[in-house]
Structure P
Amino acid sequence: MVKTASTMLPLGTKAPEFALPNVDGSVVSLSQFSGKPLLVVFMCNHCPFVVHLRSALKEFAVAYSAKGLGIVGISSNDASAYPQDGPDKMKLEAISAGYTFPYLFDASQEIAKSYKAACTPDFFLFDADHRLVYRGQFDSSRPGNGVPITGSDLRSACDAVLAGKEPSSEQRPSIGCNIKWKAGGEPDYYTGISAV
């Protein structure tokens, strides 16, 4: 499994627009979260790094949705090459994992490219004006490293945003599996990203 780091999109970046199909058949767009902080998580079903956080992500989402944070998960993996990450399996995974947030499918991979997403999981936290205030890791836990899963990095950033404050600018990149780009569709920014 190749470990890929997030690109660390510049803080202050305006959230790129999206309107994508959810596993429940509805279409979810950025505009539905107008005036509230939003966490966008690039994720998938099969990545060991996402599977590692599965239960913790569910618990995090329940707790922080109740505090007023908007949350969406987006899978951008090439479903023709990785059918386990396609919409039908996403629907089953959302039910099995108990995800309470929209789980969206980015078939064209254009949304992943607009966010400069590189890995799964890749976390992007936007304030109520939808300006990027945090991009980085859930916490320092990785499959097999023995570090407890706490979500401390992301929780700290979300707590600051929900209190109307700026999160710390000391942010560590998320690490995960690379997004599975379609053949010939790897974005320019992704070329040369170092695996770790």
Structure Q
Amino acid sequence: MAATPSTMLPLGTPAPRFALPDTVSGKTLTYEDVKGPKGTVIMFICNHCPYVKHVNDELVRLAKDYMPRGIGFAAISANDVSRYPDDAPDKMKETALRLGYPFPYLYDEPQDTARAYQAACTPDFFVFDANDHLVYRGQLDDSRPGNGKPVTGKDMRRALDLLLQGKTVPEEEQMPSIGCSIKWKES
């Protein structure tokens, strides 16, 4: 499993808009549909990646802790399902239901949204403020499969706590996420 880091989209970047199908409800959802009144977390994940499997329970806890506080959440998978069938929409729905995702799990079949966010890996996290400007991008925490560190979500939780307090998340505290590369379609 080759480790790919986040590209670290510039802070202050406006949230790229999207309209993507939710694999659970079947509805097409936009950024405006998933955004929260106080901020929004957009996560690029997939089913097959061991880095995502390693943090899935914490993603659920994180969303359940912060959604009631005004933070919106959405997960997006953009992988090429012709080469990675475990990431197909029907399998995404199964995963979302089995794990109890409290957020929509959207499918970016054309990969345009992943490109707009400059997503590089799964998991890759982006936090936007109430005005839809990027305030945090990077890792959930420093736990990785096999490194023995507990999955706590501490980096993301700190970023969300600072956002809710109206404070800036220091750029020097923002470490790239690391995971499997986005599986781009071959041209």
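Miscellaneous remarks
- Of the structures P, Q, the one that 1.9 was derived from, the read-out being distance in nm of label points 7 Å out along Cα→Cβ at positions 13 and 69: P
- Highest-scoring label, criterion being mean count of other Cβ atoms within 10 Å over residues 37-44, among P, Q: P
- Test item: distance in nm of label points 7 Å out along Cα→Cβ at positions 53 and 133 calculated as 4.1, pick one of P, Q: Q
Laboratory data are not the source of any read-out in this text; all were calculated from the coordinates shown. Keep in mind that this is a model prediction, so the values were computed, not measured. Cβ atoms are built from the backbone, for glycine too; each structure is taken alone.
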